[in-house]
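These are the structures, in C-alpha cells.
Bear in mind these aren't lab numbers, they're just calculated from the coordinates by the rules spelled out. In this text the structure is predicted, and so the values were computed from the model without any measurement. Cβ atoms are built from the backbone, for glycine too; each structure is taken alone.
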Structure P
C-alpha cells in the first residue's frame, strides 16, 4: 500500500509540469470571436546612405535618406475571425543629397515630406491550428490620405524652393501574421501586396509656373520595403 502511494505521488509530480506547460500554452492563445475588441500599433522605418551613386540623369555624390511611418489600427470583430476598423497613419521622410548632372553642374538638394492618412479596413483572421496562437491575417483597406513636401535645390548659389501637396485615394491588401505571446497580447508583421491608388499633386516653385500631376498606380507584387512590425492587444 505504501509503495502504491509513493508511485502515485511520483506520477502526479511528474505530470504536473506537463499539464502546467500545456495550460500555459493554451492560455496564450486568443480566439477571435464576435464582440472582440482589438488594437495594434505598428512601425516601419528605412534609412539609405550612398556615395557616387550613378543614376540615369545624375550622379548622387552623396545621399542620405531617412523615413518612418507609424500607424494605429483599432477595430472590432463583427463575426468570428472577421473584424472591421479604422487605421490612422503618420509618416515622415527627409532626404539630403548632392547631385551632379550630366553637364557637370552640382546641386545641393534638401527634401522634407509628411504624410497623414485614414484607412478604414476589413481584417480576416485565419487560425493556424487549434491553439489560437498563430493567425494569418489579411487586412484589406481603403486609403484616404494627404501629403505635403518642401524641396530646396541650390545650384550655383541660386535657391529654388518648391512646395507641393497631394491628395490620394487607394485600395491595398497587407497580408501578414499574428502571434500571441501572452494572453491578449501579440506581435504582428505585415507586408504591402496588391494595391491600387490615385493621387493628385500640386506644386508651387520659385519663379516657375505652378504644376499639377495626376497619377494612377496598380501594383500586383509583394513589396518587402513596406514591411511593418508592431504589437497588438485583443480584449
Structure Q
C-alpha cells in the first residue's frame, strides 16, 4: 500500500524540514523561557535559540545545494519559503520581543510590538517576492531573510534594551524590503558564511565571548555586504 498522499519529499526537502524544525524548536524555547527569570532568558534562552537558528541556516544552505544537484522536488520552493518564514521570520522576532517586553512600560511594549510587526511583515514580503516574482533573478535585492535573522540574533546577544531592540527589528524589517543589493551567495561570500557558522556556534557554546561575533556580524551584514556590489566588480551580479 502506498503511504504518501502528498508529493514524496526528496533529499533537498528533508534539509528544508530540518530548517523548519530548528525554527519551530526555537519558538518552543522562547515559550519555555517566558515564565523564567529574565537573566535565564537573556543568557541561556537567547544562546539556545541562537544555536538552533544557526543550525537552521546551515540546513537552509544545504537544501539549495541539494536542489541544484537535481535532488529536489516540486515541493521545494513553497516548502523552503514556509520553513524560512518560521526560522528567519517568526522565531527571531519572537525571541527579541520576549526579551524586550520583560519589565517594559506599556508604551515600550507598544513600540516593541510595532517593531515586531515591521520585522515579520518585512520577512514575509521578502520571502514571497523572492519565491514568486524574483525567482531566478541574478541578484539579491533587499536583505535576505537568513541574514536578517542573524542580525536580530546578534542584537539579542548584545543588548536587552527595549527601545534598541524595537528599533532594530524595524530597521532590519525595512532592509529586507529595501532596494539594497546584496552579493550572490558564492565564492568569498560562501566562505564568509562558513566561517560565520563556525565562529557563531563556538561562541554560543562558550568557547569565547560571543558578543565579539555579534558585533562583527552587525558590521559585516549591515554595512560591508551591501557595499560590495558597488565597489568590487567580482561581486556584481551578471545581468
Structure R
C-alpha cells in the first residue's frame, strides 16, 4: 500500500505532538518550591461602603432608606409612586427657622419684589440627628409660603390640642391642605402620608426635584414623638 507524502507529513506531526505531551506530563527535574509571601508595600485599597441595614418597611410605613431604594428600582418603583405612601422618620432639618424677614408676614401681604425665599420644607431621616450624608427625604406641599406659616404659628402657639380640625387648623387655600399642627420641628418623630416621586410640581416658581432620595408631597402628618422645642422664626417679621 502506497502512502502519500501529505499523509506521511501529517503522521510525523502527530507523532511529534504526542511526544511533547508525554514529556510534559512527566516528572520535572526541578522540584516545586513555594514562593515566599510578598514583603513589599501593601496596596492602598478604599474602605468598603457601609450598607444601610434599615428595612424597607416597618409595619405599614416605609423607612426613608426603604422608600428611596424602591424609588430607584426599575422593578419596585411603582410600589411607592402609584399611590400615596406613609413614611416614618425623624425631622432632621427645616427651613422655617432661617426664613428671611421679607417673607414673614400675614397672608394677603405681598413679599418685596427682591425677596428671595424657599418653599416651606422639612426633611426626614431614619435616624435622629442624621447628617446630610445619610438618606433624607424632603417634604413639601404643607404650606405655600412663609406667610401661611406665620399665620399658623400665631394661632398654634395658643393651641394646646386640636379638638375641631375645621376650626383649629390653618388651611392653605391655594394648595387645599391643612398646615400641620404642631409645625414641623427638628428632632420630632413623625408619620407622614403623601405622594412620593422624584419631583414636586405644585410650586409656581418651578419644579423641585431630588434624583436620589425623591420628594414627598404632603397630605397629612401624625406626630409620634414631639420635639423638645417648638419651631420659631429666627428673623423678625417684615415691617
Looking just at distance in nm of label points 7 Å out along Cα→Cβ at positions 31 and 183, which of the labels P, Q, R belongs to the structure with the highest value?
R
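If you rank structures P, Q, R by percent of Cα pairs over 17 Å apart, for residues 95-190 alone, which sits at the top with the largest value?
On the way: P: 68; Q: 51; R: 55.
Comparing P, Q, R, the top value of percent of Cα pairs over 17 Å apart, for residues 95-190 alone belongs to P.
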Structures P, Q, R compared on Cα Rg over 2.2 N^0.38 Å: the greatest is R
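For mean count of other Cβ atoms within 10 Å over residues 151-158, which of the structures P, Q, R scores highest?
Values: P: 12.5; Q: 23.9; R: 15.8.
Ranking P, Q, R on mean count of other Cβ atoms within 10 Å over residues 151-158, first place is Q.
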Identity of the structure behind -6000 (criterion: helix-only ellipticity at 222 nm (-39500 (n - 2.57) for each DSSP H run of 4 or more, over all residues; to 500), calculated), options P, Q, R
R
